[in-house]
Each structure stands twice: as C-alpha cells, then as structure tokens.
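These are the structures in question, set out in turn.
What follows is calculated from the coordinates using simple rules that are stated; it is not laboratory data. Everything quoted here is computed from the prediction, not taken from an experiment. Cβ atoms are built from the backbone, for glycine too; each structure is taken alone.
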Structure P
Amino acid sequence: MHRYPRFIVILCCLAACQSDLDKKISQLQEVELSKPDIPFSRDSAFSFVAKQVSFGPRVPNLPSHVHCANYLTDKLSSYGLTVEVQKAEAENYRGDTLALHNIIAQYNPKHKTRIALISHWDTRPYADRETDLAQQEMLPDGANDGGSGTAIMLEIARLTKKADVDLGIDFFFFDGEETGPPEYDTSYAQTMNSYCLGSQYYCKNPLLNMNQEVGILLDIVGGNEAKYTLEHHSVNQAYQAMLTFWALGHQLGFDQYFIEEKTRFIGNDDHVVLHKCSKIPIFALIEYDATRQSYNTHQHKISDNIENVSKESLYRVGCTLWHYLTNYSSLHNVSE
C-alpha cells in the first residue's frame, strides 16, 4: 500500500526536475511532423556566402556594397518573391551620411499566417577587434558576420520556389547594422542607437504590416562547430517559440549545438530594434563562444573570412529552420 504514494512522489519530482527545454521536447514528441520534400542544401548555402564575399566589403557608400545589393535583389526576384528595396540616408556616429539599402522580400504575400526572417547583409567598416594596430582599419570580409545569416535566408528563398509552403514568409535583409564606432576609438561612445541604422529607419518607415506571429534573426551562425544559446533579449521577447525551435533542433539530432543556457552577451541587434517598434516576438540565432563568453572569435576581425565558415553549421541552422517553416502549422500550438 505504501509503494504507490512513494512512486507518485518520485514521478512528481522527476517532472519538477525537467527543464523548460525537456518539457518542450516532450511536447514535440506528441506532434506529427513531416520531412520537407526538398532538403536544405549546405553546399548551396555556402555558395551564397562565397558570392557575397566575392563582391568585397559590403560597407555602405562603397561600390561593392551597391553591387551586392543589386545581386540580392535580383536573386530574390528570380525566386518569384515580391521584392522591394528601401533606400535611405542615415547618419552614423560621426555624422557621415550613409546610403542604406533595406531589402524586403515576401513569399505568399496574401497568406494571413506570417513569419519574419531577419538578417543584416552589411559588413563592419573596420577590423576593430584585431590586436595588430595596422589591421584595425582594414575591412573584414564579413563571411560569417553578415554573410552566414543572409546566405541561409537566400537558400530558404530558393527552396520556396520549388516547395509549396503553407505559410507567408517576410524576409528582412537589413543594412547598416554594423555602423557603430570602432572599439579602439574611445572618443566615441558605444551607444545602442549607433548600430542597426537600417532597422531603426525601417521602424520609422515600415513597408509591411508588422503582424507576423514570430520572427527569427540569423546573425553570426556559420562558425566552425558553432553553438547557440538562449540569449536574454530572445528569452524576454519569444521564449516559448525559441524553446520550440531548440527542441526541433534536438529532434533533428543537433542537440549538442542548441544549448539550453541563458546567456547575456548582446547589446543591440536588429531583433531588439524590430521588437520594440512592432511587439513581434523575435528570437535570435547567434553563436555563443563559451570560452570568451561572447561572440564568435573571428567577429570584427580580418579572419572573418570564407575559410572560417562551416558548411555543417550552416546546415544545422538552415535544416532546422526549413523544418520549422514547413511544419509551422503543427509547431504553432507547441510554441504557446
């Protein structure tokens, strides 16, 4: 007679000890998910990184920046998306006028259920985290920081041309995210508003109805063996949706890369700006380097090049995202 109450107590303790992610994984096991007919391609995503890098630094006011903007616009249009380029002039921390290009593309523009995918495509105008003073004013390739998230979104856009996804997807390729002052110049303060000029401009001049059910930001996701944690802005903005995405990553076999650890290492990013002006729940996929308790070690350095971008990291994020999008109607209730 005494065994059953004790057994019940043990079960209750086990349930209480389950983490939030464990609970979400258990919920997800009860959901029937389908495998996309067309898989996410690591090679295609990597080629999109290489193509961006081939233009040179995507720094506003440089010819290479304009060439890449034209490429992104043409490529998205070729996939049958509705594309609009929002050209803007914005002042940086120094008072210089920057010619920005926010690129907005829509898949299934009339679909009522919508998701926002967000990246920045510009690159840092200096390698300000280099210790060698001679290198600090050089221009990084931004293969990972700017290139990787943009490449995954381009691959998703490519796949939508071939697949019938029962969802509306709004792609936001923001410009001017990297515009803050160099860290080596202490005469300028590292203010939040000196970064993310493109998304700040968009918030004041929106092109779309900002009624997306959830948003996903991709930034610095392609590093070798990259791991992604629950960064604090995302936890505050879209915790349940983020846990669902992480649980899906675990189900796909990427459990050692989607880490259930709450981290605080991001000051400002486009998902923070966009959430403030729209209240859309947005979570971010950004690599967390536990050894540095910060971003990828090559961020804002000359070494942020194609050699330090991993096809497998692009695949882990892109594959999980593609499964998330193609199964969104089933996953939606799990996120609540």
Structure Q
Amino acid sequence: MIDKNKCMSHYLAFRFIKDENLNFYDGLKHNVYKGHSEEEITPIKTIDDIEKVIQNKIQEFYIPNKTAILLSGGMDSAILASYVPKGTKAYTFKCIADGAIDETSQAKKYCDKYGLNQEIIEMNWSDFEELTPEILKADGVPFHSIEVQLLNAAKYAKSQGIERIIIGDSADYVYGGMDKLLTSDWNTEAFIKRYNYIEPSEALVDYVDVKDEYNKYKREDNTIDVWKLMNEDMLLESLNSYTNAFSIAGIEYLDPYSYTKMAEPLDLNRVRYGEPKYMIRELFAKRYPEIPIPTKIPMPRATTQWLKDYKTTRPEFIENCTENMTGDQKWLCWCLEQFLNMHEPIKEAADD
C-alpha cells in the first residue's frame, strides 16, 4: 500500500513503520526486524538462567580478534562485557557538543575490571549529515537517530577487521526497564498522549490518526497493557535500528538478552518502587559488587544542541511546529524532511 500521509504519521508517532507493506512511494520498500522463534527463547527464572544464556550465546558467537562489544555506561552492556574475553575491543560513543552526556569514564570502569580495550567513537553533527542519505537509501524509510551512531561505529569496527558486534539493547524491554512507562495503569487516552513521540496532528498538515494502533494492547477496562507493548512493538522498533545499521556495514550482531524472556509475570510493585529491571540489577551487583548501580540513560545523542535552531521548511509540516519540540522530536522532523527531499524535491520558484 502506498500512503505518504499514513507513513509520515506512523513514523512521527512511533519512530518507525511497522507494516512492511506500507510505503511512502511506488518502488520503495522497507524491512522490519522479525525477532526470534519461540523455540529460540529461554524462559528466565533466576539470574543464573540469564548468565547461562549470555555465556552460551557469546561463546557460540565470539571469533577472536573479529568480535567487539558496544559498551555504554549502563548495566546491560556492562554485564555482557563481563563475559567476553580479555582484550576484546569495547566501543563507547561520545557526542561532541556542549553539555552532551559523556559515558566514557563510567564505561572505562567496566573495561578496567575485565581487561577490555576501550575505544571512544566520537559523534559529530557532520556524521549525521554525511551518513543520513546512505541510511535513507538503504532503509527506504526515515529512521531513528541511533542508526547513524550504529552505522558510524560499524564502519569504524569494519576498518579494524571487526566482523561481529555484541550489544545489550533488549534488556530494557524484556526485564522491565522503561520504568516511567510502567509507573501506573495508564488509561488508553493518557497513554497515547504519553507514548506518541510526536502527535501527528501537531506536526503535519495532512495526517492520519494512529490511535487504532493501540487497540491490540487495550484491555476491557480501557487501560493499556504496557508490558506487552514493550515486549512487542518497542523491542521490534529498537532492534530494527540495529539490524538496519549493521546490515548496511556488513556486520553481524548478537543481543543475548533477545534470546530470553521472564518466566514469571513482571513484579510491577518492585519496578514502581525503585527497582526497574530488578533481575538485571541483581546480576550487575554480582558482576560489579564494588560499582554502584548506574542510572539508566538512553544512548547519548546531542540532538538538543545540534538541532537547537532547526525549523521545518516543507509544506507537509505545520508552520513553526518544532518550536516547543525536544531535540529528539526535532530529529524525527529533520530526518523526515531529508527523506521527502530525496524522493520529492521542492521545486524552486523560477526567477522573473
């Protein structure tokens, strides 16, 4: 199905377009991460179960001198880093902008404990400008900003002879991270307002309402099953970015957490009273008893600084719609504009 307005609306609301049959223009197509089969996923009851999966998956995947790990300052990748062989390259992102989050020193603590070789990959706005057209052409749709960082890292790794990369992305969704979304039993209307990255009606002149996309997560009492949504759409959207970026660079990747699921229902009380990802917290404390549990932050990206003065220019957008947007929201509009410019350039008015 070709429906530009629906595609624009879905992208701004969800950061990706889940339906592979829905495209912006004739001749374009995009792929969506499919996930593992049920037989490949191990139910987890204890942290010992998590450890076994991590150890087995890394052992199967790891090729000496050809495997690296993406290492942030957070728990998830730090745990994985504790199971890779000494001397493994560990890549940490650093955005170059005033006031940007810097995880390099925290990640170095993990490297020092387990003998990994940290390498810092600096990210500048020029990298986004350079790599965005390549990703747009490969993906066939606009994309989440982390794809630029991932492709940049993958290309750098490839230049060093690395063929495989280990990541720890899925733990947030599988083990009850994203605690701000799990704070309460959201009614449908409130959750839609909270979850949509950009409400399409506030950015687009011609938009499509996306409320129906939440129906499969809607309970009889009009609340949203957030836990189900996290394990389906959110996980899919996130791993889709990794799959796309690494595919462009010709890099294989492994996320051991994606091969697991909780055997018992998530204990929402523990999450809501200060223990998000309580099983992961327990495992981190075991692997790093001397290091305090770090605060969760998203993959650093200095969109607030880089897009401070950005405003949309195309006629598809409501004038001045970005005025009160966050940097990450502005990125979605900027990336969508680059995509539209690529496939539907605005013709300049002829000089008199």
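Numbers below:
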{"quantity": "At a computed 59 (percent of Cα pairs over 15 Å apart, for residues 222-269 alone), which of P, Q", "calculated": "Q"}
{"quantity": "Structure (P, Q) behind the derived value 4.4 of distance in nm of label points 7 Å out along Cα→Cβ at positions 206 and 262", "calculated": "Q"}
{"quantity": "When distance in nm of label points 7 Å out along Cα→Cβ at positions 70 and 326 is computed for each of P, Q, the largest belongs to", "calculated": "P"}
{"quantity": "Origin of the value 29.2, where mean count of other Cβ atoms within 10 Å over residues 142-149 was derived from one of P, Q", "calculated": "P"}
{"quantity": "When FRET efficiency 1/(1 + (r/R0)^6) of positions 214 and 286 (r between Cβ atoms, R0 = 35 Å, to 0.05) is computed for each of P, Q, the largest belongs to", "calculated": "P"}
{"quantity": "Computed 0.98 for Rg/Rh (Cα atoms, Kirkwood Rh), for residues 118-309 alone - originating structure among P, Q", "calculated": "Q"}
